[in-house]
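Below you'll find a set of structures to go through.
Every number in this text was worked out from the coordinates using simple rules, so none of it is lab data. Please read all numbers here as calculations on a predicted model, not as lab measurements. Cβ atoms are built from the backbone, for glycine too; each structure is taken alone.
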Structure 1
Amino acid sequence: MLGYVTLGVKDMDAAKAFYGELLAGLGAKVLFDMERIAMIGTSMDEPMVAVCVPYDGEPAHPGNGGMAAIKAGTKEKVDELYHRAIELGASCDGEPGQRIPDMFYGAYVRDPDGNKLAFFVFG
């Protein structure tokens, strides 16, 4: 049901590099790039992350309570994505760990623009 989530950024080149490198291990890449907005994913038919410079020309800033959650598939992949994000300049917003016993394992970061991301697996 979800097509894409859009994250406002200040520097498109830096954002495309961050998300392209971060999500490469999930098979994602920049699929569509129109200078002001770029879609990153595995296919235009699957959910994607869009990075963009805000249309209204105002500065990009993360919303309070907004978060993009990226399905990792395994606990090991959650850990890998978390550590890769930190290496790429993200900041920790919650280290990898079991959040709900036997149900939800996740990790949280803030990208270089302050957008909150979760990497997770159910089960």
Structure 2
Amino acid sequence: MTTENKSIVARALAGLVDTGDVDTLASFLSEDFIHHRSDSTTSTRTQWLAAVRAALGPTAGMRVDILHLLADGDHVVVHSRRRLPDAGPEIVVVDVLRIADRAIVEAWEVIEPAAHATANGTWWNPAV
């Protein structure tokens, strides 16, 4: 199951990363897909796909490099680095995707601006 789920996510992301093909990604999402962000907001399949099209579609130009693709049971973790065109800001993203019935049914996303990584690494230390 773990290998199959990892393969589902890899196929879903392949066209998106290479060409901005959001339709292939959409074909791997369940109709009741839900996306969660670390600020406690959620979006539906339709809302999330519209946001992905705006950021990653062929005319948007965001570059995505997948650094790690890990799976355990029905969850797949994607660790990526994303850059806007023209030397725009860079972010590091961790997505946790839940797979059921050969479809992505739920996703959680954590985003950190790369420029803030050092400061965010010591958030717990009030002396810094």
Structure 3
Amino acid sequence: MRIGELARRAGVSTRALRYYEQQGLLAARRTSNGYRQYDESDLKLVAEIRSLLTVGFTLEDARPFVECLRAGNGSGNACPESVEVYRRKLAEIDEQIRTLFGRRAEVAAQLAEACPGCALRTGGTT
């Protein structure tokens, strides 16, 4: 399939596909007239990349998952390198949560000081 069809089927822009190629995550074969040519396995790679990006991973984070799929595994998370990326990402998210809880406590304290009679609701609103 050509780049336009892959983009349509994957739900991404052709520009994104060219960028993935530039970053070494996607490898297009070229036809005799120079057009990029892709197959079903490329669709699976793009779906894996998009899935990871959607939940906050970077393109660099996606690299082990792509390499795992290219190695013939049925899933990008079947390799130890991918599992390690999951672990690192969870640690990053846990740290962000701790930071946000700390910030929330600081803002709640400032609110209590500014408005002693105001009740602080737990849903993020006052």
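A few comments on the model shown:
- Source structure (of 1, 2, 3) for helix-only ellipticity at 222 nm (-39500 (n - 2.57) for each DSSP H run of 4 or more, over all residues; to 500), computed value -20500: 3
- Which of 1, 2, 3 leads on distance in nm of label points 7 Å out along Cα→Cβ at positions 29 and 109, largest value: 3
- Which of 1, 2, 3 yields 70 [percent of Cα pairs over 10 Å apart, for residues 61-100 alone, calculated]: 2
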